[in-house]
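J.: Listed after this line are the structures, all set down as structure tokens.
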Structure P
Amino acid sequence: MNWYPIFLREILIFKRRVLRLGFVLSTMLTPLLYLLVFGVGLGRRVSIGGSSYLDYLMPGLVAVTSMINSYTWIANGMTVSRLFFRTFQIYIQAPVSAGAIMWGEVLAGMVRGLFASIILLGCGWVVGSRLALNGIFLTALLVNCFLSASMGVIVGLKSRSHDDAASFTNFFIMPMAFFSGTFFPVEEMPWVVQKFIFLLPLTHTNILLRYPEWSMSSLVSFAFLVFYGLATFWLGILLIRRYDE
């Protein structure tokens, strides 16, 4: 339970920010705009695969929202705590294992991602979207939050400034959000590009959230997500163990 104090600290900070006027709206502004403009504005006029565009879009928006919120909270928080407040260095000096630090940070990021996803699902339900919230959907959502928060730890540890963290977001997180099947089928892309997109973790999250039933395709996607999650988590622990600043 050495991870719990670290997790509790992050949750208390998150709780204080949630109670501020406008924090939730600012956090959810981008996915809500996409939902209203594309989902509601075009959703009833465009169909994909025999269903409305709104039904196609919602799982992708949930995947992106969970990824961005889980990742951003940890990446930005660790960058600030390392470079400005120097609070992360206290964790390193304390008798706490690298694994405990990693678990505390990642679980806190997952809570943030799940919180944002629940809000978006509620908004989707209001505008008429109905998703199959079964065990596969929820498991894929949890693994996606786990993976994204682990990436946030890695970026937070390696960033030398806010510009470094922003560069990773601009050159990896945002392109992945747009080209991993969130807004349109990956099959619409050129064949060579499809092969690259298939390597992106968010692509497999979209597959599992959009078609939450076990098949060969979903098993492959789930294996990809678990592999990426465990690899980034292990790399985060390794970086914490070798941290020297």
Structure Q
Amino acid sequence: MTLFYPQAVLFDLDGTLVDSAPDLTTAVNRSLADLGRPPITEAQARAWIGNGARRLVARALAGQREIDAEPAQTEAAMAAFFHHYRDCLVQASRVYDGVVEGLAQLAALECPMAVVTNKPGAFTLPLLEALGLERFFAVRVSGDTLAVKKPDPAPLLHAAAQLGVAAGQSLYVGDSAADRDAAWAAGMPMVRVPYGYPGDEAVFADHPAAMTLRVDALAARLAALGAMHDAV
């Protein structure tokens, strides 16, 4: 992909802006313990994050990523998860290196920004506020904002519309297969971060158009493009 100067930049949250896997693992394991089920490892959680909390909990109950149907205890586990995740939302979650600096530079460029996440809305704003990131985003689209979530393109299209920007003139920054598929379906160019869940190259092997940059490196590149545009 040839980087262009976008009219807006949209960001995934978990695995892109914030490493929340430790606290998600804690919440899931407390929920499993309530049901007398064995815990999962953080490595498993990192491989299973990306399609929303409910899918993560269902995968944890099944003990595997690929599931054809939700296990019978999914509703009970989800109720427990919401309770426990509120208690441990920011115990170990951290902002990835370069994110604050990058977002600040994009804000200085007056670039409109949005968060598009599969995380339930009850946790999106509290997490952003606790980590000092909410000030950067004019729009937040959570996993329950619409009837569908990523990899459906609707959340990305909704966020772009809320910002008043065409999808093709927006840039989406993410880390997962769900991000890749949603951006592709939305016709929105994507930059992937060089970390995340699960964070391996295989996820993007069939999507070579996705440029790989940290958030601060992306902001620096966009600042340089903006300066070149202003000089013309």
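Derivation of every value follows stated rules applied to the coordinates shown; laboratory data play no part. Being a predicted model, the structure only gives us computed values, none of them experimental. Cβ atoms are built from the backbone, for glycine too; each structure is taken alone.
J.: Suppose volume of the Cα convex hull per residue in Å³ works out to 132; of P, Q, which structure was it derived from?
T.: Only structure P yields this read-out.
J.: Can you tell which of P, Q yields -23000 when helix-only ellipticity at 222 nm (-39500 (n - 2.57) for each DSSP H run of 4 or more, over all residues; to 500) is derived from it? Before the final figure, lay out the partial values.
T.: On the way: P: -23000; Q: -13500.
Corresponding structure: P.
J.: For structures P, Q, calculate FRET efficiency 1/(1 + (r/R0)^6) of positions 153 and 193 (r between Cβ atoms, R0 = 25 Å, to 0.05) and state which one comes out highest.
T.: Values: P: 0.25; Q: 0.80.
Max of FRET efficiency 1/(1 + (r/R0)^6) of positions 153 and 193 (r between Cβ atoms, R0 = 25 Å, to 0.05): Q.
J.: In terms of Cα Rg over 2.2 N^0.38 Å, for residues 9-128 alone, which of structures P, Q is highest?
T.: P
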